[in-house]
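The data blocks that follow each hold one structure.
None of the figures in this text is laboratory data; all of them are computed from the coordinates on show. No experiment lies behind these values; they were computed from the predicted model shown. Cβ atoms are built from the backbone, for glycine too; each structure is taken alone.
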Structure P
Amino acid sequence: MVHTVMALPSNFDLLVVDDGSPDGTAQVVEGLKSVYQDRLHILNRTKKEGLGKAYLAAFEWGLSRDYEFLFEMDCDFSHNPADLERLLLAAQEGAHIAIGSRYVTGVNVVNWPMGRVMLSYYASAYVRTITGMSVRDATAGFVCYRREFFQALNLDKIRFKGYAFQIEMKYIAFRLGFTLKEVPIIFTDRQEGTSKISKKIIKEAIWGVISLRLTGVKRYLKK
């Protein structure tokens, strides 16, 4: 993944967030930093606090520097790194949030079990029904954010840790009037590793969507 991202035309920088994984990720990245120098970074976190907390730590890292666009992407090649270019273009053309969408042009998922496809697809339909958002892939985790979106928010108010985090971020943007654009991608089941989805994460997403609708978004704004 590091080599692939580093070879893209737009000269992306890459931050790897490692939550104390036992597979040697940190050591591999440290070894590659001498090759890519100031373009490759690692954020070592000793405590596992969930997907949302890891991403927020990464966003805060990026905001403390001069990045105009901040991305989130899985590192198992389920997201095609080449699509970073397309997300960047959508953001450069005006989208505050460019979403790598599996469902905006149908169902573009490869090698997933049918049960997992149905769960994901209808989860997004459920989110649209409850929230009123038109986003077809509300749980998408391949996203480009413009810096000004984060600058409007108090990130300490973000609540969710699991996949509901992805919904929460899009809903905040939708309700606050930011521009969201879905960019069609083909999602391929992970080449390495196993899914971390659990009943607890699913429950958080189901009830979290309802609580989002009930509580509103003003509390997320910086004062």
Structure Q
Amino acid sequence: MTTVTNGDGRMWSKGSQILYREVAHGKVWTARPVTVIQDAHDLVVLSFRRDTPWKVCVPEDAATDLLHCKADLSQWRLEDVVWSRGDTVFLVSPGTAHAVHVQWDRQRQFVGWYVNMQEPIRRTNLGFDFLDHELDIVVSPDLHWRWKDRDHMEQAQSIGLFSPEQASAIAQEGQRALEDIRRRAVPFDGSWNDWRSPSDWTIPNLPDGWDRVG
């Protein structure tokens, strides 16, 4: 299976290997090779396989945290890593400022969902770009949930990454996601819990041009 580019705005076909990438201030922050399960106007679904090689940001100085790196892009670099956890499926509604991750462990047992507050995805000729908004919700298989990284959100405000208005909008987005959890909307109804990738799908690699933005 080969990586397909799509520069004219058409939808990606099922099985296409593309790039799901975070971009901060015009620079790549993380880059994940993924496989398209579904690309529709109302829902994009992407497979991120265990043992996939990808790029992640790390501080140049171990004493510097990532939030300060995001505020000063001269303080970090990208590192080659391999996704060591289990398979993950990303579900993102275009125009919505969060994604839901369906998660399995390395033995392919379902372990719950992860709600990632983030920018709405932007379609590119390599896949989709976005940027994380720090705040998250961890949801167990029995639908018990907890906030994650609320301290990151407070720190992000204190160093000027988010204005009070932006922080309020991110928190409101989290409340909308909680409503989906409480009413067992997709995927919290379990509809994706047993999904498996087709046997002929290979683990994708970073495509040429993964680091070019714009």
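Looking just at relative contact order in percent (Cα under 8 Å, 6 or more apart), which of the labels P, Q belongs to the structure with the highest value?
Largest calculated value belongs to P.
Output the label of whichever structure in P, Q has the greatest value of distance in nm of label points 7 Å out along Cα→Cβ at positions 14 and 30.
Q
Kindly point out which one of P, Q the value -12500 was derived from, the read-out being helix-only ellipticity at 222 nm (-39500 (n - 2.57) for each DSSP H run of 4 or more, over all residues; to 500).
Going through each structure in turn, the value belongs to P.
Starting from the value 16.0: which structure in P, Q was mean count of other Cβ atoms within 10 Å over residues 22-29 calculated from?
The value was obtained from structure Q.
Thinking of P, Q, which structure, once Cα extents along the principal axes in Å is computed, gives back 47, 42, 34?
The structure behind it is Q.
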